[in-house]
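Read-outs throughout are calculated quantities, based only on the coordinates presented, and are distinct from any laboratory measurement. No experiment lies behind these values; they were computed from the predicted model shown. Cβ atoms are built from the backbone, for glycine too; each structure is taken alone.
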Structure I
Amino acid sequence: MPLDGTYAGLKQSIISFALPGGAEVEFEAAIPEFIRLAEARFDRELRTANMIGTSLIETDDVLIGVPDDCLEVILLSPGTTSWWGSLDPMTLAQEAYNRILTGTSRGFTIMDGGLRPVPPPTGMTSYELVYYRSVSRLSDTQWTNWILQVHPDLYLYASLAAAAAFLKNPEEIGVWAQSASDMIDKINERSLRSEYARGRPLVRDITMG
């Protein structure tokens, strides 16, 4: 079965590359774990526009809970028209120093698995959170995701690195791990370039006379 953008196709390709003579029972049973390890790596290292999500949160708690799939906060903005902009990220020391202040929250810090606005809000408050989402895990019921559709070779290389570790083949580990690293770097770089392109102002030449 070719690498066709499906979970079943990915598993078959892992077998074809790692054990061209045919899969062993223990190896085949471990393939889902190879894929899980690849996805854990994507969560740590991959940052692209495809991973950006938003969440509207309304709470009266001083600690804002984040979605379960939140990997990294990009922006936290107040859901109010009183002023436009995002809250500034603060260190724990800055949060402790400013906690006694009152009024509209102007910053936030990360603690206890959530976000703490500074100064703390009073009463029910709404926020918009922009964040990087974790990769959707492949399974027999979740048979594809955006990475497998757009970058199937990345899924294969990262999974084969884990498979090579399972087979105790250090040379293959280096080959597949480096191939995955090179792809992740290029994907992140291309995403960053496109982000700057979206934010670049339009400049026209002005001629005199």
Structure II
Amino acid sequence: MTKIFLRGQANEVLAVDNVNFSVNEGDFVSIIGPSGSGKSTLLNLMGLLTYPTRGDVYYGNIPVTKYSDSRRTGVRRDNVGFIFQQYNLLLHLSSWENVALPLICRGIAPPEMRRIAVDFLTRLDMAERVDFRVGHLSGGEQQRVAIARALVTEPKIIFADEPTASVDDANAQLIIGLFKGLKKEGRTIIVSTHDPALSSEATRLLKMDQGKLTENN
């Protein structure tokens, strides 16, 4: 895949440069590299949040890049949980309401949606914050809400963009512990991070630099 921003302009940016690799079920992949190296762009391409300039993304040997927006949404809904660096929460909603949002299109009754959301928040030590508006939570608490939202559909693939970058040490350790548990469950995890403690849990370590990807053996 290749991704070019501002293509054809004087300030054109080659964010992802001819990257070609595969991820197996159960892999825990950590992508490291300096800021601006293309890590977040690569995650967005793999998670079908943006289109490559050239190339394809395959899910289970099926090329999904050229799917319509609605079909791409369906692939994400059925396969992907995404933990964003900026959280992307609805600040006027409560913690459990944010977590339950991905369940709405699955036809689950509201009481059951709340039960499921509260269960995932409890796993992240957020039981006492389930009814708090997200805008009233700390940054670390908001990150845990975002993680619960990403996991609530029990996705096959979990993408995480710098999940420990904006939290304190205690929250970072809690999040790393969560990823350890997901690793033991055999989940497929792809994470970009500067955190060596999180990278040390990965089964594969990739390095991104100026849009190019290499594997550290």
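Using the calculated result 49, 38, 36 for Cα extents along the principal axes in Å, pick out the matching structure from I, II.
II
Taking mean count of other Cβ atoms within 10 Å over residues 24-31 as the criterion, which structure among I, II has the greatest value?
Going through I, II one by one, mean count of other Cβ atoms within 10 Å over residues 24-31 peaks for structure II.
Using distance in nm of label points 7 Å out along Cα→Cβ at positions 112 and 168, single out the structure from I, II with the greatest value.
Largest value of distance in nm of label points 7 Å out along Cα→Cβ at positions 112 and 168: I.
Looking at structures I, II, which one was distance in nm of label points 7 Å out along Cα→Cβ at positions 64 and 136 calculated from, given that it came out as 2.6?
Of the options listed, only I reproduces it.
Determine which structure produced the value 33 for relative contact order in percent (Cα under 8 Å, 6 or more apart), calculated from the coordinates; the candidates are I, II.
Computed on structure II.
From which structure (I, II) was helix-only ellipticity at 222 nm (-39500 (n - 2.57) for each DSSP H run of 4 or more, over all residues; to 500) calculated, if the value obtained is -14000?
Here the read-out was taken from I.
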